[in-house]
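Presented below are the structures under discussion, each in the form of structure tokens.
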Structure 1
Amino acid sequence: MSKIHLNGRLIEATEVRVDPADRGLLLGDGLFETLRVYGGRPFRLDAHLARLEAGASVIGLPVPRRDEMTSAVTATLRANDLADAALRITLTRGPGPRGLLPPDEVRPTLLIAAHALPAPLPQAMSACLVGIRRNEHSPLSRLKSLAYLENILALREAVATGCGEAILLNSAGRIAGGSRTNLWLVLEGILTTPPPSEGVLPGIARQTVLELAAANGMPAREAPLGVAELEQTSEAFLTNSLMEVVPLVRLEKRTLLPGPFASTLLQAYSALTTA
């Protein structure tokens, strides 16, 4: 039976109780982080906590001290005897009165859960454009918000057409990225991914790949991408913290082969996780 870390206590999952007035449950008023654990070590935990803190600053949400959250993560992994896992940190504004405005005194809810990795993780994927648009002007487009229904609907649309991932456009008709991934294209030998200003979540795996590209002498850039570039790319792949680097073998109606950029970056990424 798994154990959950809830507000400073480890509790059996079947005994966890969240206040029915919790604003995360009722309004999606909160943030989360999902990260991968290798050999008992959460990968880039500090980067995930920094992103959580940055997002909390945007929405005015108090955050527990980083050392407290780090200790809670360690305790959760030990309690569940997990060396390789998917770990989720959820932070809500906690309970409040009816209505949209938060209470004057905020009592955040911090919930940390660890699970065995889903098996098998994809070695290659397909992706297609969907009709749902991302609002690049909204602060939520760059936050790991609990309000994830837009992403859910986008992925459902993609899966209904036989694709494994949805590619969303922003309100200007440019590429924002996947429902749960960041998208990368190789255009004229340059690795390219849209910048956060396009409505892109600044993924931790995304940042890791940018760093690895620089370390391996790969030309890489953040630049707006149009739909036409999907036809022009010589290689494409997706990144997120659980799947790492996943080549796209079908993009819209195009069939692609896994290429050298993804192969090199995946090897470099794997070396980081086992160092």
Structure 2
Amino acid sequence: MSGAFPHVGVMLPQFRGETGSLIDAVQEAEELGFASAWVIDHLSAPGADPSRPILESWTALALLAVRTSRIGVGTLVTRAGLRRPGILAKAAATLQQASRGRLTVGVGIGDATNRGENFAYGYDFPGPAERDRRLEETVEALRSQPLGGPSAGRVPVWVGGNARARVDVAARIADGWNSWGLPAAEFAGRARLLEQAALAAGRPGVKATWAGQVLIAEDDAEAKRALATWSQGRDPGAVAGVIAGGPEEVVAGLGALADAGAAVVVCSFVGPLAGRGRQFLAAALQ
């Protein structure tokens, strides 16, 4: 990988009824030189037919940890409230040992789109204040869990979410903050707020990280066609946040985020060519 980006990660394909494609994807990502591979934490596919297959995140992470040897693995994000904090912390410590120190746990509070999913699986969905309280409780439990083994070290914890409140929580008690899909200029502003808040809390070095949708093709013309196909029927706001283009354009977009303060960029490949996204980006970063 190029030295232009200190850390490039990829989201993995979870919307499957079997694990083989997930294993293939993480092993390919490791072979291509990506630094990390990530899963989301949902019990049903967000915004889609509840019967659509999706692999459970923590079970999947255990599988990924033992089928790889170098690449980092993690959640972007696991939702506070789906699991009791102590149980989640114990699972994370176990996975940190199984992965030999390669786990990072991103934690979030979820949003209104998760309400139906929670109720369908017997979970409540309280208001924002209670979800914020659960978030902080979960982060504290994860950070206080004993080491995951002699050489694994403590599990790094990131707080996910674009709201200022999530930035403040990350600055006070976490190792990093992760945004989803923010444009570079807006991300830069949030990254500055994170740095200032962390310094005020006596905690310099809290990471600003970015994750979002990326549509990459062999060239710009092919990317424009793929974007037009993929965007049909989708919310214009969601489409506007996608980094799309040929390899050079996508690398430039990710570079702008790195310049804006992102220590980590994580790509969730979308569009008709999503299955080839890892290969396109890896080649562009050589």
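A compact table of results
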| quantity | calculated |
| --- | --- |
| Distance in nm of label points 7 Å out along Cα→Cβ at positions 87 and 207 - structure with the largest value, from 1, 2 | 2 |
| Top of 1, 2 by FRET efficiency 1/(1 + (r/R0)^6) of positions 135 and 239 (r between Cβ atoms, R0 = 30 Å, to 0.05), largest first | 1 |
| Distance in nm of label points 7 Å out along Cα→Cβ at positions 159 and 175 derived as 1.7 - corresponding label from 1, 2 | 2 |
| Entry that produces 3.2 once distance in nm of label points 7 Å out along Cα→Cβ at positions 15 and 255 is calculated, selected from 1, 2 | 2 |
| Structure from which -0.91, -1.04, -1.41 was derived, log10 I(q)/I(0) by the Debye sum over Cα atoms at q = 0.13, 0.14, 0.17 Å⁻¹, options 1, 2 | 1 |
| Structure (1, 2) behind the derived value -13500 of helix-only ellipticity at 222 nm (-39500 (n - 2.57) for each DSSP H run of 4 or more, over all residues; to 500) | 2 |
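Coordinate-derived values only; no laboratory data. Treat the numbers as computed from the prediction; the structure is a model and nothing was measured. Cβ atoms are built from the backbone, for glycine too; each structure is taken alone.
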